[in-house]
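See the structures that follow.
Quick note: the coordinates plus some simple rules give every number you see, no bench work behind them. The shown structure was predicted, so the numbers you read here are calculated from the model rather than taken from an experiment. Cβ atoms are built from the backbone, for glycine too; each structure is taken alone.
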Structure I
Amino acid sequence: MGSVPRTIILIPSRLASSRFPGKPLAEVGGEAMIVKVWRSAVAADVGSVIVACGDKEIAEAVEAAGGNIVMTQPDHPSGSDRIYEALEVSDPDRTVERIINLQGDLPTIEPAAIRKVLEPLRDPEVDIATLAAKITDPNECNDPNVVKVVAALGGGIDTARALYFSRAAVPTGGGPLWHHIGLYAYQRAALEKFVALPPSRLERREKLEQLRALEAGMRIEVARVKTVPLGVDTLADLERARQLFK
């Protein structure tokens, strides 16, 4: 690949969930949700794909579909910690330069969106890249389950620096609000720095892990996409996803 940085997609997955136990193995479109996400990652064709598994049942489902897995400790506090362990295990020679953290509960994620999140990392000064889409449903503006990112997107600007993330409707005043999509791409050094940081004050207040990076002075860039992939957090979400695949 010449001078193109080597990229890996890591998908953290565990069965334990306070709202939806066993979620990764729930059937969507004729197969386990984690397998559906793995297929999208492979289709993105940006690098190798590994599912970082906290449970053997997930590993068995992925391997049966032809995927690669790394077993990780079951009790990691976050997906970031899980993918870091998987990275260390799968790449001891440190040949990987960019890491995509793809959540395993996004069965409708499009391969194009996975490719898009890498674009801001072309600038070596960018530590972390992520995605956002314009909020078009007014009900989402004050929904605390919809995370907003404050970034100067719009008006022909498709990539901008993240200034803040919140569950509140920010910023105020006229103009669009941006729905943050929890897909991240890291420079390797940035991921190493991030997982070594303790939880930060604003992170604990908003319950948003990405604020830890901002408080530590790390640079996060946001790329704009047109649509938000459906995240499955509840049984109702699962039914919506099933209907979409039908």
Structure II
Amino acid sequence: MAKIFCVANQKGGVGKTTTTVNLAAGLAKVGQRVLMVDLDPQGNATMGSGVDKRAMQLSVYDVLLESASVNEAAVFSEKCGYHVLGANRELAGAEVELVEVERRERRLKQALAAVADQFDFVLIDCPPSLSMLTLNGLCSAHGVIVPMQCEYFALEGLTDLVNTIKQVHANLNKDLQIIGLLRVMFDPRITLQQQVSDQLKAHFADKVFDTVIPRNVRLAEAPSYGLPGVVFDPSARGSQAFVAFAEEMVQRIKRM
């Protein structure tokens, strides 16, 4: 049965999409069967997985409106080694269309249940706002992976996210928990980042992943080639860190 994780943070620009596609590629590299679900209308995770969002016949939009199944809408990215349930601008309309339908926050959960035995991991890239799309992701998931920069404002955003997860856990999804915090774009030479990292470890203890993703130019360049950094330049420090993170995730799931 697939373990389903949202990659979420209500603060924008913290590397959610970079984390999602590189973790997906890293997990595929260590032999896991992976489905990456793009819930952001911008479709960045789709394009960053080697799939042209403009050429898709079916997308996550069709799945949410129940006009297609996950198997019909998902495509396999040959270059990346994982399946992609992509998104494009159509998805922005789903926000409005879902408002009046039944089980609106559980549409994705139901759709994923039908393919749970085909994958080891399902990773959901959520938009940076608490919208109906993010709610669908959180209602589907067993847990949340939170990428965050070690900066002061990131700590404030984390408080909001923890409160949101508590509310969803209490009212909609009893399985939901924070799986772990991933420190991204980390530069050990900056004293503040080191201090915030220490604060995180003191407060969240084993909820902080051991793996740290360094600030890395190759990871930033990879999306312009339509690939995760792990595929674009496997030897880069950032890519190797994401493969190490994938291995840590596999071990952590075994202990869950």
**Message:** Between I, II, which one scores greatest on mean count of other Cβ atoms within 10 Å over residues 19-26?
**Reply:** II
**Complete:** Computing Rg/Rh (Cα atoms, Kirkwood Rh), for residues 43-82 alone for each of I, II, the value 0.96 comes from structure II
**Item:** Given -13000 for helix-only ellipticity at 222 nm (-39500 (n - 2.57) for each DSSP H run of 4 or more, over all residues; to 500), calculated: source structure among I, II
**Value:** II
**Item:** Value 26, calculated as relative contact order in percent (Cα under 8 Å, 6 or more apart), assigned to which of I, II
**Value:** II
**Item:** distance in nm of label points 7 Å out along Cα→Cβ at positions 51 and 211 from the coordinates reads 2.1; which among I, II
**Value:** II
**Prompt:** Taking FRET efficiency 1/(1 + (r/R0)^6) of positions 27 and 107 (r between Cβ atoms, R0 = 25 Å, to 0.05) from the coordinates of each of I, II, which one would give 1.00?
**Reply:** I
**Request:** Out of I, II, choose the structure whose coordinates give FRET efficiency 1/(1 + (r/R0)^6) of positions 59 and 235 (r between Cβ atoms, R0 = 35 Å, to 0.05) equal to 0.55 when calculated.
**Result:** II
